[in-house]
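These are the structures in question, set out in turn.
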Structure 1
């Protein structure tokens, strides 16, 4: 590909990502491999070596790697930059991030473009979302998730100046330390933005299972949702919307565990979210109907029933479900707890270390 052809292809790629796309995907081979199979009117060409079908963008891998090599050097932007320089930087960093989402120089350059008003943070959020849910290497990249959180902080106003003064709220309802929830500097996300974050995470799970960084983003978003619920400045309507989101996410986690019985990350984040949910319910921030539903969904008895059902139903027994039930046991009433202990002792499990710890903890003390 000539230098001029590379310029044209980079512009074509950037222009395509700037449209209202449904998805971005890296497809195998070169653009010439897709000419015959492309729908009429969507055939890639040397000037536009991409496959764009019904707003789904396919970027041939060989084309992408050639453009990546040509994008290695790009201008650094300051507060005053020529339009052509800005466009060149945007085109090259777009290509770089599709191939290498951990490229810190490209990420920091795009932050600089946003800070100086050359790039809309909303457009950047959408571009990052398309990468996280469409490109497997992007879905698991911590730097890209952190970049998304930076954009959220940049885009949404800060709204917790008086947060710590509300002594009537339980401490677990206050925002923890993270890059989305930092006490007085937390972004006030509206309910539709929070739903978008949870939807993005779910799609990233599907693309790349056991995704630690996506789960981290889920937990930070969940913490932020709970923190905003505690804000005295939100309306009753917003509080109602957010309370339903909390309920939906707890339900969604339980369904995910049913369908992915070895995903310990899901179990961990469900269990660690329960104290926060229970404290919020006890603070009477929700409607009576939602409170009742949340109490049921987060009930130790219900969760123990779920984990025992999964643990006892599969052979060989799944270690994740053993650990799930063990984490619930301390919250159970004494008789119910004893019932599960006796049945867990009867199981033939291969994890000697877990069994010894279980016996030492529950048998000698019960």
Structure 2
């Protein structure tokens, strides 16, 4: 592919608390604001806007007050008239669009990193909306490379691996502790880094990061809602730090070579089995699927276990990869998990436009 030249990244926003009970982003934004007060704006390579996206929901430690803020950034919602009955989050979305956008305009913020947690075992997942945003995909490739390099020091994923080998359990735990402590100083060593592409037109895309010219959300889990885990927080912070590193390198004129990047592209969503008349759940995620986000799901694999003890199997012929498995916030949306197809995207050689 031919080389691509893009303008320097001049302004970015780091947003936390879009969902008020996802606390890693809330505390990371607060920490970045503290760093700015202590060290000044030059602590980062470019001007950074730190935003607590949904302050009312953060105050009440709720996902949202009236409606899901991270479903309010489509062009249609952002341009909808405000009335007395307009939910708080729609009003807030329009305020954020005025601050960080306007969406699809030349004056929009160059890059938004929107910070999220999930109760699902996603590790570190970078989510964005198009297959041809070369700048965002290069950032994702950079983070994946850092993880790949670091993970060569360990063949296991200690934070998310639940298998215990006996009778050497105590020896293994001691060795595992050493691995964690040794790799803790490295970048994103403890979790896989994956890239998820929603492949939705930007005008219809409903998430906060789509207000900027380039953008992605950083999703880290598992972490319960309303809880802050130090390990999950550190992974998120490292991802933001590496994004800042990439921007500094890119703006300096460094050439980023092209190549292939592995991504997962959303295909469809699967609901829980329900009682037809009441819509009540009659099954839960099967134990053999639980916590196995991005595994390969084949026909005949167990996906649900009914409350009467029967196994419900995957019936599609197409093998796909489930993610956001048993995400607690998706019960109200009628989603047990999403399914994605894995593919490789070729991205071009890229450097800053002089």
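Brief remarks on what is shown
- Computed 23.6 for mean count of other Cβ atoms within 10 Å over residues 204-211 - originating structure among 1, 2: 2
- When Rg and Dmax of the Cα atoms in Å is computed for each of 1, 2, the one that comes out at 24.5, 77 is 1.
- Between structures 1, 2, the calculation of relative contact order in percent (Cα under 8 Å, 6 or more apart) yields its largest number for 2.
- Looking across 1, 2, the calculation of helix-only ellipticity at 222 nm (-39500 (n - 2.57) for each DSSP H run of 4 or more, over all residues; to 500) that yields -8500 traces back to 2.
- Test item: distance in nm of label points 7 Å out along Cα→Cβ at positions 68 and 260 calculated as 2.5, pick one of 1, 2: 1
- Structure (1, 2) behind the derived value 59 of percent of Cα pairs over 23 Å apart, for residues 36-195 alone: 2
Throughout, read-outs are computed from the coordinates displayed, never taken from laboratory work. These figures come from a predicted structure and were not determined experimentally. Cβ atoms are built from the backbone, for glycine too; each structure is taken alone.
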